[in-house]
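Presented below are the structures under discussion, each in the form of structure tokens.
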Structure 1
Amino acid sequence: MQQASLYTPTVSRPVYILGLSFSYHDSGVALLKDGEVVFAAQEERYTRKKQDDRLPVSAVAHALQFANITIEDISAVGFYEKPLLKFFDRLLPTYIKVWPRGLLSFLHAMQDWMHQKLWIPQNIRKELKYTGPISYVQHHESHAASAYFLSGFPDATIVTVDGVGEWATTTIGKGNGTEMELKKEIHFPHSLGLLYSAITYYLGFRVNSAEYKVMGLAPYGKPAYMDQMRKLIDVKEDGSFALTMDYFDYEYGLKMTGKKMEELFGHPRRTPESSLEQFHKDVARSLQEITEEVMMKIVTQAKKICPSRYLCLAGGVALNCVANGKILRSGLFEDIFIQPASGDAGGALGVALCLWHRMFHGRRREKMEHAFLGNAYTNENIRAFLDAEKLPYEHLDDAALIDTVSSLLEGENVIGWFQGRMEFGPRSLGNRSIIADARNKENWQKVNLKIKFRESFRPFAPTVLEEKAHEWFDLQTESPYMLLVADTLPAKRQEIPAVTHVDGSARIQTIRRNQNPRYYDLIKCFEGKTGCPVIINTSFNVRGEPIVESPKDALHCFLHTYMDYLVLGNIILSKKKMPPERMQETEAYLKQFSLD
């Protein structure tokens, strides 16, 4: 891409760019104003349908409302992939290749595409009432842009890895200034992301939703099935790889694996929700080991092809924080930036940034320092809501709030913490979080079984004051997005057992005050009282539910779980003071959300 004269925004007409991702899973929207990210959110937060894949009408409406503009103020809309290229260049030839085995899958895909995906521009114009230009960027370019253009690096090696875009499943590229180019690709059906999803399916978990469960299960197992993994994927020293497609059904079927996979491992596919045996844990560990091996080879080759001191990662596999930690510890790069919304929702951010640089030749913006890019609610909003609900609460000033909540955190209390702007991406990072004392081992099971209603093996992440992280964890860099795993220092493991996984590791979020002052102050005050700068932080939701967006969502989650306190802005609610009739019908509440 040739460098053009830099765009200079006018006072009277700022450039607003709307980025959209939808029609596969995890729809999202991003709004830029003169290249600055002013709003980004997933549609699921508003519709309460986890991983909602529909056109993000609600998220767009909130973005426009937040910026105090209308759709007429939008200068350009971008879609995060090229749907016609995906259909005619990949899907149709693939179905022809495997014909007639893929007949049912082909009919299903044709119905889906004819009713939704082939009419993407028409749907955008109709649903959003938008009349301006619509541009398209290839799927992995969107991923790459979402990381590189917000990394703050002057140049970078770029790696994207996911299930599949149009054709690409893995790309290597280079960023330099305002230019970005992808130089090498691995194509469908050979996909590290789809391998991980296929084993997720084989282990009885939900594809495109529960891959992180497999990552959490892996430390309980041993890499006893590496021979089988190497039959599934042939990995070269240069990071290229090919799957042995005889073991996979996704090219032509409506499921990921079949009898061949069961014969390879000597066990049938696990029935969802059935007990987990040591076999399942060993398979998970073996999958994680091969994933880390492949990722290390890919990034090593990427540095040779596109040399830089810095690495940018995006795509669904970039959410594998264990692999990310291994890459960081390798010392191959001086610094790494991983897009916190690395999945498809983040593609909305990437396409908007591509348009900013390619259509408007805009300047690079500063590094993305936080992911608090969604809605916020004022204390007045919250009080009006609670008054209408006729519920008792206490309103405290800032200092009293921090002092009170930090004291409540000590021991066994579990607290819903709802503050400021909602996070963008799959992680709660301190504004839509459930928090508890990391020193109390009982909190691990309490939050898993009585708050989240999820599997007991799943670990919790710690939030730690950034300046104290090196005193508690084997981590010498920031990790603001919970995307790096490092070991808890041996001398500290008994002090914070609720966030130290079975293998001694932790998925760490570091926090400094300029990223989130109130959350930082809470942990700092807690440290002053306990000597511990670490707390449990997990997403504010129950199993199968999207992370809460509004005070209403937070209240419902609070009332129907064993949470002890709810903090909404400066307002505290105690479970002990809630009317008993408001805490009934928990089963009906939980049934709203499909298991993930």
Structure 2
Amino acid sequence: MTSLTSLPTADEARELPEPPCPPQLVEELLRHFVRAVKAHQLYLPNNPIYQRSIENLRGAFAPLWAHIPELVLQISENELRWFGRAVLHESSRAESLPWVFYKDGLRELTISQGFEGDELAALLDILQRVRKASPDEDDLLTLLWEQEFAYLRYRFIDIGLDAAAPIEPSELTQSPRTVPIVEVQRDVEEEPRQADRPGIVRLEELDATLYFLDEHEIEYLRAEVQKEQTVNHRLNVLAIVLDIFETQPAPAVREEVCGILEGFMVHLLAHGDYGAVAYLLREVNTVLERTRDLPPAIAARLAKLPESLSDPTVLAQLLRSLDEASTLPPQEDLDALFQQLRAGTLGTVLGWLKQAQNRELRTLLERTAARLASMNTAEMLKLILSDDVTIAVEAMRRAADLKTPAAVGQLAKVMTLPNVTLRQTAAQALAEIGSPGALRVLENALDDEDRDVRVTAVRAIGARGHRAALPKVEAVVKGRAVREADLTEKMAYFETYALLAHENGVEPLDDLLNSRSPLLRRRLDPEIRACAAMALGKIGTERAVAALRRAAGDKDVRVQSAINRALRGGGSS
């Protein structure tokens, strides 16, 4: 129970010094400080509730600094006092902010202007660490000393000296009480008789051996202890609460259980127990399927639990926490948790594939994205045209992995966009899908402005044997445009021409390699003649080999090398 003021008596009020400003300003500041401490414990820094509590706290400093340059607070077990007045009183030590300072020896805090900047967040971090710290970790005083605050000063005392009770002088002059020998002897004589009473354990009744258990008994106990230490009791609690929900149909009971589960889910997420969260969501779905007579309001409230994890804001916050963690939770827990994500989260998951720095998390997101895309093709198709380039690229890659013919229409729209990265990814996805519709779109992509798009398209057409594109490919091979292309693009066009034209392509390729006019032969680009030689090797018929042999004496090194390779390996490079 927390209250902000403890009213002084009339006599005390007359003796208190007059404060430089109304105490209500200090009380309001401390009220916001307590809220900020709780928000810091419950939420991450990017949470709107956390940010709003910090903003309100910083805003509460401004009215105070208009009157005083610094705030000096005296600390007792359950109060913070200012000018002798209690401005914060908390009776319960479990959540008492004064007790957090008092138990580690702090008796006074002095806060100066400027503290509401970075040092405020640092103090909130320290208070959270102290509340969660084990007995062997640093105390509050040590953490404050390590931080080296510039706008926060404190006065402390030695706790050991503070807790010691003063010794009265009269006690020092008293001599110790002497016990008569007769009384001691009587006590010793009576002791055996008292040991004979029922319920008194005698040492001689126990086994004197240090290890009085058999070896298999010791191993059994050790195994049971280890088993007990590894049990996740949160799962037991969840099972009990869900059993209560099913066995007690009273609306008041079920409403209360819904509230417990909502709060417990936040607690599990905050502590990183993702396996328990996955168990909770699975069991909630089971309960909804098994309990058909639920009132609509209760059923809707219970159904929101699985949906809340799939909320884009919640999921993004969860992924950020996992990505920033030094070590990830067990893989099976994360897999179980991500199995509960709804199809609508595909966009968020795809957006994090590039953003995530943790390799294990990226692997997990890859599996999750593949599962979500296969579950909901419509969502994946919608994301192909997303305004976010990263999401659109990843959606097209999922469509390529799944070889989804339904994605061809969306990919065809992408091929008309000005963004080169999107067109390149779409061309690769169409090549992977390889359906007749996809190849028709790639046939149009042979005229694309980007070289990589053209190369991807022509290679896919050749690999799939799309003969409808032969006229376009032949026009490029025989035309002037290919002469301005780089070697990779030239080789791709000539190889595809060989695959589509077969024997019919020998004569045009022979003309390029063995031009009857020596002058025309010298004017031809050696790279084009070398590509023609490689294409003839791909065809590999007798006429093609004869054409290669006629050019065997070519003086250009590049052409001669291509002819030799074509004759040895049938054109394979």
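Only the coordinates and a few stated rules stand behind these numbers; no lab work does. Just so it is clear, the model here is predicted, and its values are computed rather than measured. Cβ atoms are built from the backbone, for glycine too; each structure is taken alone.
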**Request:** For percent of Cα pairs over 20 Å apart, for residues 224-319 alone, find whichever of 1, 2 sits highest and give me its label.
**Result:** 1
**Asked** Of the structures labelled 1, 2, which one yields -0.35, -0.78 when log10 I(q)/I(0) by the Debye sum over Cα atoms at q = 0.09, 0.15 Å⁻¹, for residues 368-527 alone is computed from its coordinates?
**Response** 2
**At a computed 3, 11, 13, 13, 14, 12, 11, 9, 6, 4, 2, 2, 1, 0, 0 (P(r) over Cα pairs in 10 Å bins from 0, in percent), which of 1, 2** = 2
**Item:** Origin of the derived value 16 (relative contact order in percent (Cα under 8 Å, 6 or more apart); candidates 1, 2)
**Value:** 1
**Given 3.0 for distance in nm of label points 7 Å out along Cα→Cβ at positions 24 and 144, calculated: source structure among 1, 2** = 2
**Origin of the derived value 1.10 (Cα Rg over 2.2 N^0.38 Å, for residues 56-399 alone; candidates 1, 2)** = 1
**Request:** Supply the structure label, taken from 1, 2, corresponding to helix-only ellipticity at 222 nm (-39500 (n - 2.57) for each DSSP H run of 4 or more, over all residues; to 500) with the calculated value -20000.
**Result:** 2
**Asked** 18.7 is what came out when mean projected area of the Cα convex hull in nm², for residues 240-407 alone was calculated for one structure; which of 1, 2 is it?
**Response** 1
